[in-house]
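Read-outs throughout are calculated quantities, based only on the coordinates presented, and are distinct from any laboratory measurement. Bear in mind that the values here come from a model prediction, so they are computed numbers and not experimental data. Cβ atoms are built from the backbone, for glycine too; each structure is taken alone.
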Structure P
Amino acid sequence: MPTIAVLGTLNTKGEEHAFVADLIRQRGHTALLIDVGLLAAPTCRPDITREQVATAAGLDLAALVARRDRGAAVAAMALAAPVLVAQLAAEGRIDGIISLGGGGGTAIGTAAMRALPVGFPKLMVSTLASGNTAQYVGVKDIVMFPSIVDVAGLNRISRQIFTRAAGAICGMVEARPQPAPDKPIIVASMFGNTTACVEHARKILEVAGYEVLVFHATGTGGRTMESLIETGLVAGVLDITTTEWADELVGGVLSAGPTRLEAAARHGVPAIVTPGCLDMVNFHGPETVPAKFQGRNFYAHNPQVTLMRTSPDECAQLGKILTEKLNLSTAPVTVLLPLRALSVISAPGQKFHDPDADAALFTALKTHLRRDIPVIELDCTVNDTAFAAACAQALLKNIATAKQP
């Protein structure tokens, strides 16, 4: 019988969590109530007390309570809850987790959920679920479920929401995915403007016996891919689309942060890297583009996405940044340069075609790259089948080299 953790601040939201726990039991599952409240007594009986949560992380609960500081209490439980929940999952004592909360409850609940592996059922009913949830979700598969009304008692709206949420977490636990294929994993980065390249390379790598996981280079995608590389489960990296660095440098909306490209380099994972889509910086609608970029070359990808062409100076900086990351590599890595276009829209005759900017990028890459890292230049676009095949074959070669004693 599956067990679902029902985690929350039972001092302020005990009634609501107890309601959800009862619904879970009615579906034939076990509910494990976990209290992460601090400043008042719980209003329902927990299965795991706040004292047990604190002990799991070595926290001094009495000292926290004595401070009477709500912010400190939330911060402390946001550190302790992940430790306890990860331990429960590792021991096979829970099969899913649900939590209900406002600001503090969401911070604690999602912190606990981020400590659990991808694929483990996680559902957060939150007053914040309709806004920007990136800080709560991180790189994990947390389902953010809007509470509509505040998590403050049971009423005609909250009963509906909590009932559906309880059904959702039960359904997630009941759904049993097929076992993963026993194949080595390659991760790949892709954008709409590099889809043809990645798809062709993926087919070659799959024929060679690999499972290829493709990540959308939208900031979150890059961070997720890097986090998976760090787990040690990845045999190789097909980093076709490094566009997130353009957003990080210039100030676009799809940055993956300043450590993008470091995971494979630092963890000794064979890779190939190309400057795919470094010709563009991403913004939302045209009204969101900062005034300082007035007069630049723009392309309306769709009503919600506006692309800006990177300048020669920006491209030179990007080339240097990429080499700084690649020069950290401890495993075989190869750089491949598509000399005719970095994306669909920078090909000859297209809106972002700018040979001077491309040349600045390529020159910086070749100038600053460590001398033992190979550079392959091909007179084609990033989406030509010849370029995709060269990327796949270079990666297979690097993987084979890394396996040699």
Structure Q
Amino acid sequence: MAYITRTLEKRILEISKEYSCLLLTGPRQVGKTTMLEHLMEGTDRTKVTLDDTEQRKLAKTDPELFLEMHPAPVLIDEVQYAPELFSYIKIKVDNGAQPGSYWLTGSQSFQLMDLARESLAGRTAIIHMSSLSQGELYGDCVNSTFSVNLNSLNDRRKHLASCNAKEMFERIWNGSLPGHRSGKYTDRDVFYSSYIQTYIDRDVTDMIPGVNKLMYADFIRAAACRAGQMLNIHDIAQDVGVSDDTAKRWLTVMEKSEIIFFLRPYSNNLLKRTIKTPKMYFFDTGLVAYLTKYSSPEILMNGAINGAILENYTVAEIIKTYHNDVKECNFHYFRDKESNEIDLVIESDGELHPLEIKKSSSPAPELVSAFGVLDKGSVPRGVGAILCLKEELSAIDRNSFIVPIWMI
């Protein structure tokens, strides 16, 4: 198994020089602990995991003693199992703990961040980690947030490996989880089957006691069939045979455990008749391809969901560039009741940057015509782009670029 260098490494070390406590959150099996263990090599930092039931019991019943037995600098893994630790770490930080004293990791990011904000407000750096990005898998790991600034685009292509349409769908089908992509688990289907089972057994049953595990697995599959589309809770509920309210609660659990995320529609007071329904995406397209039973990249490339999964992959990769630079992302999509639609709108530096995502390798210039609808709003429109399977950077005009998806 080969360790894959992560772009967050540099930022983790920089932030640890300023903050006594660092909380690394993210979905299950994206490599949080592996990366921090790699950064610990050659240092005097020790590690303790709360997956160990004895350590977990001590952390919950006597957190003060637990911290005495595991003095700083320390990595505490799976800290969500003992939220009692937070108030005692706060005391250590307030009493002058050195920068980098406490590295904490955990899944269930929503819950973790709420607890951290309550107990460690202003005392901890909260960093989100995504699954492997294109830059980590196919580039030299130099990261910057994706933008359609021409200088930035020219720089990006120096650090990333180009690919054709067939190779792009191989990337999509293989997914981005380190356990599989590092070569540790070579059988993709067995890996994803185990991933789903572990997720349901450990995370879902914790958040939904008594849940029907088989029905929940069917629910995840039903959601995967609609990745990259506008959310229709009723349709998903009907597929599985649960109520709309149950489907809504189960989707919330999937969002909290970061299996899925939602893209909310863009609107402001000058843009009328906009759609209010969010779009649903999965963080890992390999999981989508597995759940929808596409047995090869070639079949996926020609399948019914090829456009939707390509859009899902593209949006997720753009978000990763922000997470890897420890920056907030302000993303939306646009659709109005006249069916004007823009796949992705990035709001940055006081401008809206519209992006259209297409499977084509030679997109038509007319595809940018919908961008003009944003001119009716109060925020000025900046440069936009078509993100597609073309292999080289190109342009329609100065305000509309054609950007290969491999350049994200």
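State the single structure among P, Q that was used to calculate mean projected area of the Cα convex hull in nm², for residues 88-279 alone, giving 16.6.
Corresponding structure: Q.
Matching task: 16 is the computed value of relative contact order in percent (Cα under 8 Å, 6 or more apart). Pick the structure from P, Q.
For relative contact order in percent (Cα under 8 Å, 6 or more apart), the value 16 is produced by structure Q.
Using the calculated result -0.74, -1.17 for log10 I(q)/I(0) by the Debye sum over Cα atoms at q = 0.18, 0.30 Å⁻¹, for residues 152-215 alone, pick out the matching structure from P, Q.
Comparing all candidates, it corresponds to P.
Which structure, out of P, Q, was helix-only ellipticity at 222 nm (-39500 (n - 2.57) for each DSSP H run of 4 or more, over all residues; to 500) calculated from, if the result is -11000?
Comparing all candidates, it corresponds to Q.
Computing distance in nm of label points 7 Å out along Cα→Cβ at positions 144 and 232 for each of P, Q, which one ends up highest?
With respect to distance in nm of label points 7 Å out along Cα→Cβ at positions 144 and 232, the highest-scoring structure among P, Q is Q.
Out of P, Q, which structure matches 23.3 when Kirkwood radius over Cα pairs in Å is calculated?
P
Compute mean count of other Cβ atoms within 10 Å over residues 128-135 for each of P, Q and report the one that scores greatest.
Q
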